[in-house]
Structures are given as structure tokens and as C-alpha cells.
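Readers should treat all values here as calculations from the given coordinates under stated rules, not as data from a laboratory. Everything quoted here is computed from the prediction, not taken from an experiment. Cβ atoms are built from the backbone, for glycine too; each structure is taken alone.
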Structure I
Amino acid sequence: MKRSLRTMLSCISVVAFGLIAPAANAARPAFQMPFPCGQTWYGDTYPGHGLRYAVDLNHKPRPLSDADLGSTVVASAGGTAHTYNPHPGTGYGRLVVIDHGGGWQTYYAHLNSISVGNGASVSQGQKIGTLGKTTRPGNSISAHLHYEQRLNGDDQKIVWNGATIVYDQYEVAYKSRNSCSAGGATGTVKTSGSPLNVRSGPGTGYSIVGSLANGASVTIRCQKTGESVSGTYGTSNLWNNIGASGSNRYIPDAYTYTGSDGRVAPDC
């Protein structure tokens, strides 16, 4: 439909005199990877993807499998969570969308489970769900995280830790810096009451170099995978280095309360 000349001139006049200003794009939040600190994940991007700038993420390179099912997914930045179980009319399956303000949102799709309530306020690095393979009825996909960054509803090139990810490539490795602290993360030793041995490496075969009382506070400088140990918080092969830089003083994560099911410090 054509507008009248008078209507068009009125609109031009309004803009010219500054009565209507074009909306400025809000600054991009300081997004980090949607996985705990120190973890390495592999991203796939390709032109035929549902959204041009989305990325599919797996913990290991191809061949694709369900080995990542249940892995912890965390918030890229703080905001308000909106949950869908499932998202209607799409192949997203179980979905969390975080509204970061200023028109910015992040999407976390195909989740196996959702750990936050609809409308909940979440912080960067907070667990929001677990990786899965949920989708629309009749679809079959392998476990992975489909991830997007959007501005005013339009998908944007993904930026983590200040750097744009690589596009049109498969199996590009990225290491999470989400909630990594240069000073280390804090933890609390939790046993049945007995002291916890501190060892020179990530396993019970390493020499004992000290002990910590139940309830002792520790600073976790870095973390390393090693021998699987069953303890207060289940079974884990993650070990926490609580020694100063250049030293090795390890305790099992299975006996350490950190407030997270995943990594909380960089790799050793």
C-alpha cells in the first residue's frame, strides 16, 4: 500500500528534527563458553545450519555419539532464564533461553534436563541444565549442545572470552574460561569426619604429603583428571590442586564441596 505524500513528509520531518532516534545496539555482554572452567569442547559450524551463526558442541571429536549425555551446561552470562520443556513447534527440544538485557539472548537447546526455574535469575557460570538430545517427535539426533547468541531476535556471530569463533569448520577446539578465577576457586573438605589425605598427584598411588580436617577451607588453584574416587559427592576422576604455583598438593573432588558439579578451576 502506498502512503500519502503528506504522511511520508511528516515521518521525514520527525526523524530530521530528532524526535525519533534509531535504537542503538546494546553492548555485547562478556559471554563465556556454556561449560565449566577448563573444559575443552569441539564446535561444528556450517552454512546449512538452522541458524547461520549457531554452533553445535561436543566434548570429543567425531564420530558423534551419546558420550556427552548429561554433561553440565552453564550460563554464558548472567540474566533471566526462560525455560521450555519442550520448545513448541521447533526441533529445539528442552530449551533454556537467557535474557541478558539490551536485546541480547543466548539459547541452549536439546537439553536432557533443566536445572533452573522459568523466570529465575542466573549468574555467569551457574549450572542451567545438562546436555542432551531432545528434539521434535520423529527426529533422531546424537547428544550435543546447540548454542546461539542473538540480538533483538537475530542470530549473531558467537563471541566467547572476547574472541569470535571459527565458522564453516568442523571439530574446532575451544577451552572454557567461564568463571575461571586467577586466584583460584574456593572449596570445603567434606568427609564422614576423618582427615583427608593430600597427595603429590591425582591418585591414591601418589605419596601422602599432608592431611586436611573435615570442614577445612581450601583454594583450588587448578584441576586435573586422574584416578576415579568415590566419596561424599559421588564418584569422580577430578582432583583439585590446592598447592601454591609450582607445587603439587591434590585432593579428590569427590570429597570437596565447590557448589558445582563440574570444573571450577583451570586445567593443571
Structure II
Amino acid sequence: MNYNFFLKKGDHIGITAPASDFNKEEFLKGIKLIKDKGYFPVYNGELLEESNNYLMKDDEFRKSDFESLLTNKSIKVIIAARGGYGSIRTLVNSDNKLFLKNRKLIVGFSDITTFHIFLNKNKIPSLHGPMVAAFLRDKDSTDFLFDILSGKTRQLKYQLSGSSDKITGSITGGNLAVITSLIGSEYFYNFKNKIVLLEDLNEPLYKIDRMVMQLKLAGFSPKAIVLGQFLDCGDYNKIEAIFKDNFKNIPVYSQIEIGHFKSTLSIPFGVKAIIDNGHLYIGL
């Protein structure tokens, strides 16, 4: 897939909240950081209004807000304010053709996984990385994100654990619970020949086991599985064992520093990746 979303100073970055509400103070700090990096943030002022439930306003607002950024020709990168829950509602209610016609780089993780899977399935790259309301949580993580966005860093190398076999394929993935929730919908597929990265948080081992079984029964058959961070999910070695026991013919790698930890690496999805001798490589 052609990755041509690099930003230059002065470029516009769209900001939307397709899922849950967020901390306004931290959001504004993130907006200031974008400006300090030399870019112009574009967002609807109504995002600063408080929401009274687990979603950012209603479905129509989130749909219209996202679509306005998709059709804005001055914007080629859209960063989510936060994850949480609601992305599937936003995607289902949106005109999906707009995502395909107006190719933008969507940035985020956790609940934003819904958009990663949809875009990558349709051969459009995306970027799994920190979101605006969390930019100030870890400076190195945010700096790395902007190094990728600007094209300063184009040769990416991630350390992981697993076999020394060489594997090549398009990489996709995201949050385990979100991907599992897509089973049975038009947005799910079997991930054949893909390298799939998975992470999660606050899921006890038995729920991890249940979701892995759901994937298995749904025909989940990637070329390789890469396990990222599983924050507050129990013994990491046991999580790894659950995947290896259920996918005996698929290589399972682990310990890549991507997920819900305070320090997390950004990684492009929907692009070619190579796993070789304890590392994952991506060239943009």
C-alpha cells in the first residue's frame, strides 16, 4: 500500500472524537503540543462541551464531525482525541465510501481499532499511536509519533520475542476486544497472510481465553500473531500460552512495546512488515 501521508510544517491536522468523551484540559494541552510542533489543528469547538454519557455527544454529531474532516481537502491526517467506546457506531452511521474516496491517515488506538481494521481491509494504511488527550502522558511516545508523521523516521525497527524465522506480510491489528467484537459483521475477515498485532487492557485471563476461542472459531488465520502490551490482564506468560495453545500452526511473537502502557510505540498498519531475528521492520 502506498504510504504518502507525511506532514510538513504548517500542515493541517484534523482532530475528532469518534468514541468516548475526554479530559478537556489534557485535550487542550495536546492541541498546544500540535501547534508547538509546527502544525495547525482543525477541530470542532463543540468537542469542548461536556458529554453526559459514555459517548462523545450523539451518533449524528460524531458522524458529521468525522465526515467533515474526511472531505476537507487541506487535511491528510486525522488524530482521535481519545478511544473508549463508540467507534463502531460512528463507522456504521457514516458514509463508508468517504473513507475510501478521501484517503486520510487515521491515528489512534484502542477503540480506534475499528477504523484500522476497516481501512487496512480496504488497502488504506493507518497509524496505531497516541491520541491527543494523552499526548502529555509520555514525551518520548508522542515525539516518536510525530517523527513518523513528519517522515523524520521512515525506517522503523521494533524489538520482540519469538522464533528467528523470517516472515513478511502486511501488518494490521489493534485491540483484541474490539477486533473480537467485529466477528459476524462486514468489517471482520480472516486476516489471511497478515501479520496481526494484538493488545488489550483490564481483561482477566478467562476473558482473553474466551476472545481467543471466538477468533479461532471465526476462522482467524493470520500469517503471524504479535502480542503487544496487556495492561492489567494478568500473567503475560499465561496470555502468550493461550495464543500458542489455540494457534499451534501460527507463529506467535510477543513483548513488543505497543498498547496501553504510559510508554507506547507508534506503528503503521496496512503496510509491509518483516519479522526477522527478534525484530519487526517497517520501511515507509
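For helix-only ellipticity at 222 nm (-39500 (n - 2.57) for each DSSP H run of 4 or more, over all residues; to 500), the calculated result is -1500, so let me know which of I, II that is.
I
Comparing Kirkwood radius over Cα pairs in Å across I, II, which is largest?
I
Using mean count of other Cβ atoms within 10 Å over residues 115-122, single out the structure from I, II with the greatest value.
II
Can you spot which of I, II the value 0.60 was calculated from, given it is FRET efficiency 1/(1 + (r/R0)^6) of positions 147 and 235 (r between Cβ atoms, R0 = 30 Å, to 0.05)?
I
Going by FRET efficiency 1/(1 + (r/R0)^6) of positions 91 and 195 (r between Cβ atoms, R0 = 41 Å, to 0.05), which of structures I, II comes out largest?
Ranking I, II on FRET efficiency 1/(1 + (r/R0)^6) of positions 91 and 195 (r between Cβ atoms, R0 = 41 Å, to 0.05), first place is II.
Check the numbers for distance in nm of label points 7 Å out along Cα→Cβ at positions 35 and 179 across I, II and tell me which is largest.
Going through I, II one by one, distance in nm of label points 7 Å out along Cα→Cβ at positions 35 and 179 peaks for structure II.
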